[in-house]
Structure 1
Amino acid sequence: MEEYLPLIIQLISGAGGGIVAGKLMKGSSLGTLWNSVAGIVGGGLGGQVLGMLGLGGAAAAEASTGMDLTSILSSVAGGGVGGGIVMVVIGMIKKAMAK
């Protein structure tokens, strides 16, 4: 279970990031449910990208003996930022297609 913890944190943080991005960008919001879904996808992607860059997330958790504060915070940051970015991109595409 411990090997999945960073991914779970990233997905939950991504959902939060998507919701926050939707609240901040009302014109691009997809609604709470779809903001969350887009955020979850972005959270998973953001965490994986940070891991590939060696900046934390799942890679840092695997390298350490357990989940320390740094790897937890990097999972939260990667997931939240990734979730927000994906939600904004999808929202902008939706808005552009509606014109």
Structure 2
Amino acid sequence: MTNKELKKLTRAELLEMLLIQSREKQHLEEELREARKNLEKKELMIAEAGSIAEASLRLNQVFEAAQKAADQYLENVKLTAERRADAGGQGLDL
């Protein structure tokens, strides 16, 4: 609306326009608050997902280390059993 058109409006019409704009502003502020809340929730979910992924990777490393230790233990048991068998002792069946 141009300045010329605004000057032709009555006080009541101007107040009505102001009231409409005020309501629209309140509505937009509420939408903005909701959008910010949703953004915070999504950011938190992303951060938690990253934490879960990191924890999963760490657990995988722990399991790999445990598996290597178990494999090494079994290999040592087999070698010990073979040495005992070669030395005339009793061997372990694995």
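Structure values in brief
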quantity: Comparison of 1, 2 by FRET efficiency 1/(1 + (r/R0)^6) of positions 24 and 48 (r between Cβ atoms, R0 = 25 Å, to 0.05) - largest value held by; calculated: 1
quantity: For 2.0 (distance in nm of label points 7 Å out along Cα→Cβ at positions 8 and 80, calculated) the corresponding structure among 1, 2; calculated: 1
quantity: Structure with the greatest value (metric distance in nm of label points 7 Å out along Cα→Cβ at positions 16 and 32, set 1, 2); calculated: 2
quantity: For Rg and Dmax of the Cα atoms in Å computed as 37.7, 117, the structure of 1, 2 it came from; calculated: 2
quantity: For helix-only ellipticity at 222 nm (-39500 (n - 2.57) for each DSSP H run of 4 or more, over all residues; to 500) computed as -32500, the structure of 1, 2 it came from; calculated: 2
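Read-outs: derived from the displayed coordinates by stated rules, not from any lab. Quantities reported herein were computed from a predicted structural model and do not represent experimental measurements. Cβ atoms are built from the backbone, for glycine too; each structure is taken alone.
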